[in-house]
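In the part that follows, the structures are each spelled out as structure tokens.
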Structure P
Amino acid sequence: MRRYLTHLHQKLDPIYPSVEVGSFSRLLLRKLANMSSVQIYSDKDRNFPDDTLEKLVSAIDRLACKEPIQYILGETEFCDLTFQVGPGVLIPRPETEELVELITKEAAVKERSLQILDIGTGSGCIAISLAKALPLAQVSAWDISPEALDIAAENAAINMVGVVFSITDVLTFELGLHQKASQDIIVSNPPYVRLSEASDMETNVLEYEPHLALFVENKDPLLFYRVISKLAVEMLKPEGSLYFEINSYLGKQTLELVKTFPFKEVQLIQDISGKDRIIRAKL
């Protein structure tokens, strides 16, 4: 244990706040050394087998290079569920949990089977969390990345829910007659970070997370919101709802864009930090 702690603090103390280093340490010991919280605090003289120490040291070295700990551990928590993650998918954010909670709360009131579509599913965190919280719902999910869909399918199996995944590029998608007025809810957390904002991002995001799922061109930052809003008008059933996670810097602009489509109600919602984060539109 002492060799591990020495390496941990030598490598990470100059880079991260002490509270974060402590959190990293506990996560690594739980996952890689299979230690309980009690053991972590009480067993300071533990001698790790060579292979365990090697895994711990390697993980610390990766953290020192600013690799996200979720990728190092291969998993993360979202809406009280465990999700596998890797460089092919975005790491789920806490603000996205707020989006899922809002949809779950509003959908549960309807007390009936719902058709839900998640566009740009990534790890599947939104679709799977909704399927878990709303067991009567029929949930489908699209993504352009086969790698992301493989991870999403694994996550659905881990969390024991049924979600229909398909490789679909929403920018080129052509709506079939059978798909019109077929969905009660459409949700999307599309790429929304402008390339001009890249210099403001942390290294662990910029160098490790997939740019395809993050960035849009400066000249048309609301591209996905325009395309999906147009599609939603045709795909949603009467009284259906569209939910977006949005770029907090473009809240008002995104709101005005969605209002150009024939929704009866469009609302801009702030997250727990008071930032513009969600748009909800109803037919």
Structure Q
Amino acid sequence: MPSLKELKGRINSVKSTQKITKAKQMVAAAKLRRAQAAAEAGRPYAARLGAVMASLAGKVAGDAAPKLLAGTGADQRHLLVVVNTDKGLCGGLNSNLVKAAKAKARDLQAAGKTIEFFLVGKKGRAPLGREYPGLIGGGYDTSTVKTPGFAEAAAIADELIARFDAGGFDVAHLVFPVFKSALAQDPVVTQLIPVPRAADGTPVGAGAAVEYEPGEEEILAELLPRYVKTQLFGALLEREASEQGASMTAMDNATRNAGELIQKLTIQYNRSRQAAITTELIEIIAGAEAL
């Protein structure tokens, strides 16, 4: 049974931890408002850009289609772009993203495809590296900036497009969290490169009756790289909001658990202290009766 001094030390230690988790919860709550607003503001732009691009893609086919739209003509080499966080203490957010990436990798391997990972953020590198050694084909470090923005998304997109043009892969899939609330951040897997098409072969959202100048091919050549950058920028915004929401929830749970532990330790301390006082009284009374 621990001594009174040990119990008091444990209580003080848990109280110090509770102060830290409470402070981190408040910081995450403050950052969540800004991150959530940024993620929600970016969604309409990404959706509208996708609709315009799909309208253009519906009018371009065959040899006139840019490579980012038509693809390489093969479907063998797949690149999984996994967007994880750079910091921990955000609950099961990173583990859920890793699970989604592993599930997609297993499905592709079962279909006879070759896979490779491109990691954005630090937290997914260790678990994926353990299960898929030698398949981490690169990544981008976002920990050097306070809040990743469009410049970082553009740098990632330029690297991916350069690898695609050089024949590094045939299809790229984007794995990232979608922020729904502080309690829910769902991992999503979408095709990034080439532009995904519907089951009937028509680009998603095609069919708008619009005429373009100078021409669909020229506009697509400029629009498709921007589309890839926008998708990556949206993934980074969703990641930031998801990280703060998950961190706030995790720190709130940690604060509550610390409070419960303090209560249990306090009860144990009081009982031990009362037992020690009772023992001392019994010894004093016994000594007095002996005299």
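Which structure, out of P, Q, was helix-only ellipticity at 222 nm (-39500 (n - 2.57) for each DSSP H run of 4 or more, over all residues; to 500) derived from, given a value of -12500?
Details: P: -12500; Q: -21500.
Answer by label: P.
Using the calculated result 33 for relative contact order in percent (Cα under 8 Å, 6 or more apart), pick out the matching structure from P, Q.
On the way: P: 14; Q: 33.
Answer by label: Q.
The value 1.8 for distance in nm of label points 7 Å out along Cα→Cβ at positions 101 and 133 was derived from one model only; which of P, Q is it?
Numbers: P: 0.9; Q: 1.8.
It was calculated from structure Q.
Work out the source of 17.1 here, i.e. which of P, Q gives that when mean count of other Cβ atoms within 10 Å over residues 77-84 is computed.
Details: P: 17.1; Q: 24.6.
Going through each structure in turn, the value belongs to P.
Where does the value 4.3 come from, among P, Q, when distance in nm of label points 7 Å out along Cα→Cβ at positions 69 and 237 is the thing being computed?
Numbers: P: 4.3; Q: 2.5.
That value comes from structure P.
Among P, Q, considering only mean count of other Cβ atoms within 10 Å over residues 45-52, which has the greatest calculated value? Spell out each step's value before the answer.
Values: P: 11.5; Q: 14.9.
By mean count of other Cβ atoms within 10 Å over residues 45-52, the leading structure of P, Q is Q.
Looking at distance in nm of label points 7 Å out along Cα→Cβ at positions 13 and 37, point out which structure of P, Q has the largest value.
Numbers: P: 2.6; Q: 4.2.
Greatest value across P, Q: structure Q.
Have a look at P, Q and say which one yields 161 for volume of the Cα convex hull per residue in Å³, as calculated.
That value comes from structure Q.
Read-outs: derived from the displayed coordinates by stated rules, not from any lab. Owing to the predicted nature of the structure, the values given are computational and were not obtained by experimental measurement. Cβ atoms are built from the backbone, for glycine too; each structure is taken alone.
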